[in-house]
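> Structures are listed in the sections that come next.
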Structure P
Amino acid sequence: MRKYVTLLVTLAVSFSLATTPAYAKSVQIASCKSIKIASGVTHGIALPCLDGKSNITYQAIRGPVVVNVFGSWCEPCNIEIPHLLAVAGLHKVSFVGVDVEETNMKAGRNFAIKKGLWWPILYDSKGSTRGIFGLGVPVTWLIDARGRVVYKQIGVITSTDILKNEIEKYLKVKL
């Protein structure tokens, strides 16, 4: 039995190391200062940034921006990360994450660093955005310059090309 447990632990650690991007060690938690917001918006849900330095009212976010709602505990969220990273790496459109129902802010930070998420991430510890995004994750919204949601992806993003096409079509950003 002990050999079986040791083998499982070894496999789990090996898989974890193999699925962590090589550049993740150099990733820092991003400041939320880069998030475009409308200064006149004072109502809505204010969420702390994972950097611990600011709060952003979700309803004030302006684009063009891709807002991805996720949780480290969500396996489908983990599956879509390579597609998000590939498109974000083009540096043609902004990304903002919303980490929901995480155990604590430190767990959210550790996950973001481990997975190489280098864009600003808001922290929704109590699921206060459920009324906006719905009950499940992952959810990805495309928000235009006026703050309008122009596209909603409920569920996993399964392809980098599909995400690129949605951004080009709905946000009018050439990738």
Structure Q
Amino acid sequence: MKGLHHFGVTVKDLDASLRFYHDVLGLEIVSEPSPWFDSPELGPAVGVPGAALRQVCLKVGTSTLELLEYRSPPSETNRPLPSNNISASHVAFEVEDIEAAKAELEAKGIEFFSDVNLVDEGVLAGWRWVYFADPDGYPLELVEVAYRDEEARAKGIEAYLAGRAPVPAPITGR
């Protein structure tokens, strides 16, 4: 793998979400919202039979966030999956000063799930993090990495890999 190209989030209303992600969060629009795509080839290509969608790409740092709105088929859910569900996801934005970023977003009407969480031990030592949600309820996170203990992380990864159970041999023949 060369890198992570983009992360896609399906939204209810592309225009409303674009106002939130661009106007409130400050993400840069890097492609104007597309027209509706609804060719017969689209459904099989995205794994959604009968798909009709439009999208826009936003840039934050060197990463791209793609927002997609499906016109059809209708969504089977009216809220994002809670974070404990398989396939649930969230987007984390790295900030320089989490307290300042949180205060700035609160001044714009954003409500956070909690106060800033501080981690000073274990594998995430140095992280400061807090969650909030977009207009559809999709979970978002602010993260400040105040410091890193690279030596402890390297040792932890090495210990994990050394302690894993071996991969079972593939089943061959019948």
Structure R
Amino acid sequence: MNSKKKSSGPGKNTKGAEGDRALRDHLVKLLDSEAHVGFEKAINGLPPGLRAVKPPNLPFSPWHLLEHLRIAQWDIVEFSINPQHVSPAWPDGYWPESDASPSDAAWKKSIQQFRRDLKRMQALVANPHTDLYSPIPHGDGQTILREALLVADHNAYHLGELVVVRRLLGAWKSK
């Protein structure tokens, strides 16, 4: 007679508070996009003169991508916590209004707002009182877990694009 033992290895189904804490910790780390390239590495060191430059055959510049990342993340975070939130018009409301080069103040403000909203989502996910699984009352089936994964996925995608744009502009150092 073969007797099978229950697995206690990596695939073990951890239940209760310990499993919940582990999931929350993993989500917070995922939101940092460190599996690919993080926000800080993708954005730091870009020469100001290249912020609004579009590489040949691409429709966006580093400024476009930064603003799109900021606006989309803000929208998702606000939707997650604010029943009165109204999303920008799709798709135009998710991109900068102008192709003009941003001022230093606008560039820095966009970076600060991205960081702030990322921390807000991380805090929401890390809070043990946040229900990750129940539908958001003012949504149509979305959960906080889904919204956190959406932020992580969207950010990773566009941070990858930002790295490619920087490479095409000759403004990327891999180290």
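> Starting from the value -10500: which structure in P, Q, R was helix-only ellipticity at 222 nm (-39500 (n - 2.57) for each DSSP H run of 4 or more, over all residues; to 500) calculated from?
On the way: P: -10500; Q: -5500; R: -17000.
Derived from the structure labelled P.
> Give the label, chosen from P, Q, R, of the structure having the highest value of relative contact order in percent (Cα under 8 Å, 6 or more apart). Can you show the working numbers first?
Values: P: 26; Q: 18; R: 32.
Looking at the calculated values, the largest one is R.
Quick note: the coordinates plus some simple rules give every number you see, no bench work behind them. Everything quoted here is computed from the prediction, not taken from an experiment.
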